[in-house]
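Take a look at these structures.
Every read-out reported here was derived from the displayed coordinates using simple, explicitly stated rules and does not represent laboratory data. Keep in mind it's a predicted model, so treat the numbers as computed, not measured. Cβ atoms are built from the backbone, for glycine too; each structure is taken alone.
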Structure I
Amino acid sequence: MFSHCRLDEMGLIDDHEGPKLVDLEKYKLGKAVVRKKELFLRIDGNSIYLTRDIGGAVERYEKYKFDKMIYVISSQQGLHVAQFFKALELMGFPWAKDLVHVNYGLVQGMSTRKGTVVFLNQIIKEATTVMHEQMQKNEEKYNAVEGPEMTSEELGITGIKIQDMVAKRISNYTFNWDRMLFFEGDTGPYLQYAHLRLASISRKNPHLLPLPPPSEINIDPLITSAHAREIAFLLGTYSDVVKTVLKTHELSGVVTFAFRLSHAISSAWETVIVKGEEDIEKAKARMWLYESARDVLAASMKLLSIRPLERM
């Protein structure tokens, strides 16, 4: 009731028969309904969205004194959110400028592999089952994994998350099982595979540990390798990637970076060799590069709320 009364007191509501409206035509935002007829409540007992959102925003600011408030809402609600923000601005709240709408598109065709439309928890369950079956195909590696069920669930969730975040968030996309669960190409399982290969280097080369501090690493052997230089270059760009994401709220940039780094690492395996390298200084320099790549790849995955796996 507070938000409706405040708008009314400020003369922002059109006073005529029928629904009460805030006229935002001059801002190219149409007219926003704040009250239907003489009732503040809808027939189903719920308050009008606009007045409820205004009241919620005021309550949150009074409680938290936020510097920024981010509303993650479908792009289909873009007009409503714009009307909501403008109404708060017209009501004289200086913090209205600190409200941000992070919109997103729709997932189309979300169904089980049999074609049945389902909820997300069912998709996760089925993805976990498929990943578990894939892991069991290699009995030796499967037996080396601690908690294979939890690992298969993480693989399935990774596939779902990456498919959701790989494109611009505003874009609609069609849910695709094959793209989600393959270990090849730009998929979630591929990222996990890239990380665990990096994690295996220290296990396979314990004689090189502990590595000396970075200042004592001889990087000359790395400079002569185009693959090593590409990895080093990408590592140097990560801080800019993070800054851009903080500014744009666009996680696809992190996903793109993670794939670029993973592809660069994959291209380097045959020439930037650690295991079997007789020159210890050269082996340590390469291992240091791979360990650095592992740290950054893991950081990018965690930024996407993905837990990097050590074995699978």
Structure II
Amino acid sequence: MTSPMFSASELETLGQSGLERMQAAIHSDDHDRIKTSFQHVTALYHELHVLFHGWMTSIIAYSSDKLGHEAAKHLVPMESLFSNFAGEGVSLASVRPFMEDPLGVFTEKLEHGDTDGAFEFYRTVERGARDLHDFYRDYCALMLTRLYRQHGIEHLNDCLRNSCEKDWLSWYDSVNKLPDKERVIRTVEFYAIANFGKVTVREDEEWVHAVQNPCGSCGRQQRSGRYEPPWNFAIIEEEHPLSYEMGGNTVYRAHVAMMHHILPIELHGGPWPHKQCPRSKYGRCYISIHKRNPFEPVPREEIRWSD
């Protein structure tokens, strides 16, 4: 039997959100730890935003290249998105603290002994990062909805494949270059911090398993009514690999099938990482990360919904 990769306390820390990381750092009263935690958490927020930048670009580029300028132009309007966010009380002002030298403002408060003020400032940065994440997520879902409804499942499939090839695969490569323990940490932290998921983590002989309830992107999106009026994002009805041959997948969650299963398995023989998403609105998302092989094969019957 091999020794565990993580201690019990490390596993607990691994599943912590950005807020929980910052609370623990603040309670330590160690200014270096507090500042380092702030830098680490906000860097992960930004990393996911950059992934969205590439994803949105590739959706529009695919549509322009394969379907023409008018088809691409049809995807772009975001007035309904702004209107729906405004209806939920989201303000563009929430993004400003995240964009205007957050580390400088945070450090200044910390160095002047205003620990409470520094923590409250972090909360405003967190709110802005989350609002921006949700806007990017929903803008992708809106464009994919229009693409799917206007041009069908195969163009949705090929568009997601193109997006994965353009940005996601290189991101996987950058994570896979890390030593195994750091690779696992980086992968789990992406879901717990950058994705705003609620995560618990355990380890067995071969794998590290993370459970999201809810998932920070797909799950929160579905639970917040994005597939109901007034948002009305698309549900994939076809029995297709993008819906695990059952139908009923949300158009945004279809990226999991392509980005984490279909293409990594084609190229490397296994998923990255292995995920079982819920088909239901309130189910759990299960993530399994192999401790030595980032593309460890899994049985075909395990590539399915969690419920």
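Any idea which of I, II comes out highest on distance in nm of label points 7 Å out along Cα→Cβ at positions 91 and 291?
Greatest value across I, II: structure I.
Computing Kirkwood radius over Cα pairs in Å for each of I, II, which one ends up highest? Before the final figure, lay out each step's value.
Details: I: 23.4; II: 20.3.
Greatest value across I, II: structure I.
Out of I, II, which has the highest value for Rg/Rh (Cα atoms, Kirkwood Rh), for residues 19-66 alone?
Details: I: 1.07; II: 1.36.
Going through I, II one by one, Rg/Rh (Cα atoms, Kirkwood Rh), for residues 19-66 alone is largest in II.
Thinking only about relative contact order in percent (Cα under 8 Å, 6 or more apart), which of I, II has the largest value?
Once relative contact order in percent (Cα under 8 Å, 6 or more apart) is worked out for each structure, II has the highest.
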